[in-house]
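Undergrad: Okay, got some structures for you below.
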Structure I
C-alpha cells in the first residue's frame, strides 16, 4: 500500500492537481491537520486547520503571499522537493517555478543535460530514484580510476524500459569511458563528445517495468587513461531522493590535503560547505545524505 501511495504522490506532484498532491503528501507523512497547523504556527505562519482542510479537498487554494509562503514551508514539513507544491498552483507564473519530476530540470545542470540530449527523453520523468550509491576509486595522481554505481528505481508508469545515465569529467580526456560489470540491465545506445568528454548511455532493463514496480541496477564506469586530478565528485539530484551515498577510496600516499562535503542548489550556485571529512585508514571518505532535495551533493578534494 505504501508503494501505491508513493506512486500516486509522484504522479500528482508532476500532473496535479494541487489539492490531490497536498492530501497525498499529508497521508504519507502521517501528520494530522491539527499537528501540521501547529508546526506552521511554530514557524510564525498563521493558517487555520479549516483552511488546510479546504486546500486538501480542493474547496479553495492558496493565493495570498502569506499563504504561498505557507505552502513553501509545507513542502519542507512534508519532505517534498522545494517548489513542487507551489508549482502546481494555477498561476502560470507560479507553475513555472515547480520542480516536480520533469527532466527539464536538467537545464539547471548543463553538463548532464548536454551529455544526454540526443536520447529523446520524455518531458515527464517515468522513473523515481529511491537510492543512489556511488563508490569512486581514485588513482595515484588523484584521477578517477572507476566509479561503481548502484541505483534503486521505482517506475511511475507502465512499460518503462530504460534509464539514461551521464558521465562528464572536469578536464580533457583521451577517449570515452567504458561501461562494464552491468547488473540488472544491459547497455543500449551511447553518446560521446570528444570535444568535452561528456558521455551518455542507455541502460536497458531486462523487461518493461509496470507502474509501481522497483528495480535495482548496477554498473561500473572505467575512466579513460591520462586523466588529471579531480577536484570534486558530485551527483545532480533532480527530485527528492531518500538516500544518496558517495564513497571515495584513495591510493595510500595519494590522499587530498582536505576533503569537504558540499551542497549546491544548482550546478552554477556557490558551494555550501557541509563539513570537513577525515580520511580513515583505508584511506577513504564517505558521505550519506538522507531526504536529499534537488541540487548538487558531493565531496570537494583539495590536493
Structure II
C-alpha cells in the first residue's frame, strides 16, 4: 500500500473510531463485525481458510455445517473486537461485563505481586477495563500495531482505562520486574503467534523457550509472584463474562527447569483455549512444530 493510500486508510480508521466512540455500544460492536467481515472475505481469505482448517483438526468429529458455524463466530468475534476498541471505556459502567473469580486480596495476600496470564479470547481488552473499574491498577505488555494510526487507537483505548503499557523489550521487562517487586499486577499474554505460527498453546508440541510462557515463568521465579489465568468469554453480541482462575505459584521441585515451567503453564491455558476455539484470535495460525 503506497503512502497516500495508507494515509487515506489510516484517517478513515480514525474517523470511524471517533464516530463509534460516541454511538451505542451495540452498534459499534455490530459495525465492526460487518466491516471486518467484508474485509476478511475480500482481502484475507487465508485467515478464513486457516480457521476452517484448525477447527477441523481440533474437532475431527464435526460436520461441515458445524465447522462453518465456528468460522462465522471466529470472524464475528474479530470484527466486534475492532469495533469495541472505541467504546472499551464504557463497557463496565454500562453493565456489559460480569466478573467471576476476581476478589480483593486477603490480609495475607496484600502487597504481594500478581502475574496475570491473559488469553486472546473474546474481547480480552475488557479484562483490563474491568480491573481498573474495581480499583486494580494493571501494567501490561503490548506489541504496538504496525501502522501509526492503529497504534494510536490501541494505545489511546488502553491508557483511557488506566492500563500502563510495557514495551516488548528489555526496558519493558525491567519495568515489569519493578512493578512486581513493588507488589503490583502485571499482565502478559500466554498465547501468541509469530509469523503465522502459533507459539502457545503447544497443542502436543514440546515446550520451548521462545515465547511468552517462558518470560512469564522467569518473571514469576524472580519475584515469587502468584500467577492467575484470566480470560474473557463473549456472550450474546456485546456482553462479556471474564473469569480469573485460582491463584497459584510455580511448583518447587528439585532439578526443575524453565521448560518444565513452560509445560506447566501450558497445561493451565491450553484447555481454556480449546474450549473456546471459535472465539480465539489466533485460530487461523499454523500449529506446525516450532523450530
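What follows is calculated from the coordinates using simple rules that are stated; it is not laboratory data. Only a predicted model underlies this, so the values are computations on that prediction, with no experimental measurement involved. Cβ atoms are built from the backbone, for glycine too; each structure is taken alone.
Undergrad: Of the structures labelled I, II, one was used to calculate semi-axes √(5λ) of the Cα gyration tensor in Å, for residues 65-136 alone, giving 27, 17, 10. Name it.
TA: Computed on structure I.
Undergrad: Matching task: 25, 19, 11 is the computed value of semi-axes √(5λ) of the Cα gyration tensor in Å, for residues 185-256 alone. Pick the structure from I, II.
TA: II
Undergrad: Looking at structures I, II, which one was relative contact order in percent (Cα under 8 Å, 6 or more apart) calculated from, given that it came out as 25?
TA: Label of the source structure: II.
Undergrad: Out of I, II, which one gives -15500 for helix-only ellipticity at 222 nm (-39500 (n - 2.57) for each DSSP H run of 4 or more, over all residues; to 500) as computed from the coordinates? Spell out each step's value before the answer.
TA: Numbers: I: -6500; II: -15500.
Comparing all candidates, it corresponds to II.
Undergrad: Please state which of the structures I, II yields 63, 42, 34 when Cα extents along the principal axes in Å is computed from it.
TA: So the calculation was done on I.
Undergrad: FRET efficiency 1/(1 + (r/R0)^6) of positions 57 and 89 (r between Cβ atoms, R0 = 35 Å, to 0.05) was computed and gave 1.00; which structure, I, II, did it come from?
TA: I
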